[in-house]
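Next up: the structures, one after another.
Just so you know, all these numbers are worked out from the coordinates, no wet-lab data involved. Quick caveat, the model's predicted, so the values are computed rather than measured. Cβ atoms are built from the backbone, for glycine too; each structure is taken alone.
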Structure 1
Amino acid sequence: FTVWPPRGASRPVPSIIADAGLAKSADPAAPRMGAAVLASSPGGDRKGAPVDRPGEFVPDALAARNDLPDLYRQGCQASGTDTEPRSCTYGNQSASFTIALVGDSHAAQWAPALQAIATTKGWQLVTYTKSACPFLSAEVANGDRPYTSCTSWNRTLLARLTGDQRPNLVITSSSNYRVVRGDRVLDSEESQSALGEGMRTTWKALGSAGVKTVVLRDTPRPDIDIAECASQYPKRMTKCAVDRDEALSGIGERQVAAAASLRNVTLVDLNDAICPTERCAAVIGGVLVYRDTNHLTATYAATLAPRLNTALERILRD
């Protein structure tokens, strides 16, 4: 088990890649945007602190709801009733190295960064995502009922990823969920334990099939609608800032614990590049960070590509 980094109207993705310096042909004079304005160790960087007037930013707050990963527009996000995985493929279609991005909408939000990496590395990226369905071996609740289509989707997808279509690397993340056992929805503490067990079971199965797993720690959760707030307070944007400790309370803790016991799993935590200071800003580097209460804008996610690329290079080298 390892952790990275070590402790101690949206623009097209290719433009964001160049601005962030990931592409080999990037113009060093191009303006740096989003997470690219932050230091290599971004924790505490005041460039990511909230300000009342951050200047012009993208996407526009009124358009942020539609600042989504491509996979949504292309019909690749499985819906609530789907039991069969849907997929989209990006990057080099005939590449010898394949990454699978797997999980719920909190996994899907990382697709823009991974598309950027796949494009520049010549890798193939295949996405398998489903709404409100984490990639793990446990039956999660949909309201007060078992989310049976999610359970079936997970079973089918795990067989695919450990069978003839297994990738070189699985990348996953997820939000938090309640678990169902029998006819009972477990309470929060029981659910956390069951989620951890379900994560370990799934990640062990991948490891047994020779597939490494990278777990992206879940992102800070503002729990206020950042796009709506930015629209309401364009000259008092600090009203849209949220306390970092509150936004991270309980976030990804079960992922950390579950990964800790497995040798084939690496946890990647980029949250310092999403909320660098004691209060999480709505806008960093001229980019709106969230499109709603808990999902990154596709534009901001794309600016995280160089940091995720560095983590993946390290993981694959070790």
Structure 2
Amino acid sequence: ENGFTPASIINDAPVVFDDDKLETAWRPTGASGKFYGPTRMREALYRSLNLVSIRILRQVGISQAMGTLKRFGLPADTFQRDLSLALGSASVTPMDIASAYSIFANGGYRVTPWSIVQIEKDNGDVLWKAPEVVFCESPCRPPQTDNAPQGGMTEVDTANSDSDDSTTQPRQPPPVMAPRVIDARIAWLMNSILQDVVRRGTGHQANGLGRRDLAGKTGTTNDQVDAWFSGYSPDLVATVWVGFDNPASLGWGEYGGKAALPIWMDYMGPALEGVPDRQLEQPSGIATVRIDPDSGLLARPENPDAIREYFIQSQVPDMEPARGPGGHSAPEQIF
């Protein structure tokens, strides 16, 4: 939405911020202590490079990012309005995060979660069912209803629920609107990048489930106080948080990929057993091109190092400049 693409080049290099509110300058680092230099956005995300995240947030702007977080249903008004937001300074619940990740799994629609799917009698008759979810483009208009109360039973319904008449129709509230909050093309591109987190990045252990439709992201806060893995297939989203009731370090090396991901796998493996592998349908308006991995620019036909990448059609990069003898093209723009 703000002009970045999976091939945008961002510098993974040390950065220092001076802040009058801090006793010392802020020198954020990555978990590995290594710096990769100019890095494509896709690679930076699946490697979980903190300094790239900070630079992207600084380029996009705090206000713009806050607006996006609110669209994802996150309590952004309670978050700190500074660059530490990129590294997990905000406090959220696992339900908050699972709900937000479901937007990627749903192709850009935000679904409000609920805890009860249906209520049954002891003989299996269904008394109540959760409302149907209707995906809609903003502004959403609820379908016409009979003005029955949301989520409750009328006096007639209550009487019927105590009857032995098994033909009674279950009570179901009116449909719930699930509005589109991000463009389908952006949701698809983000899903593609998050799949690489599992296939080749910090969440690679999830390949042990033997599926190709998994996507997600590891997360670890300072001193391994919180470890997260949030991931999904097109049919199921799950988030795992590991930490103490009173915040304290989990111990050295207890990152999201080590502490939280195995729990996620223990749940998702049985939960997806028998569920077919399924990829999100690619929306129209996505271009597949070959790019130079060093510059992120459109590769020349003779480039032997070219790789495939996806773009919104209007954001396909320019052609890379011709190479010198034995040389590589250089990035045009580094943040």
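With percent of Cα pairs over 34 Å apart computed over the structures 1, 2, the top value is the one for 2, the highest of the group.
Looking across 1, 2, the calculation of Cα Rg over 2.2 N^0.38 Å, for residues 130-281 alone that yields 1.17 traces back to 1.
Here mean count of other Cβ atoms within 10 Å over residues 170-177 was derived from just one of the structures 1, 2, and that gives 17.0; the source is 2. A value of -9000 for helix-only ellipticity at 222 nm (-39500 (n - 2.57) for each DSSP H run of 4 or more, over all residues; to 500), calculated from one of 1, 2, originates in structure 1. Computing mean count of other Cβ atoms within 10 Å over residues 58-65 for each of 1, 2, which one ends up highest? Largest value of mean count of other Cβ atoms within 10 Å over residues 58-65: 1.
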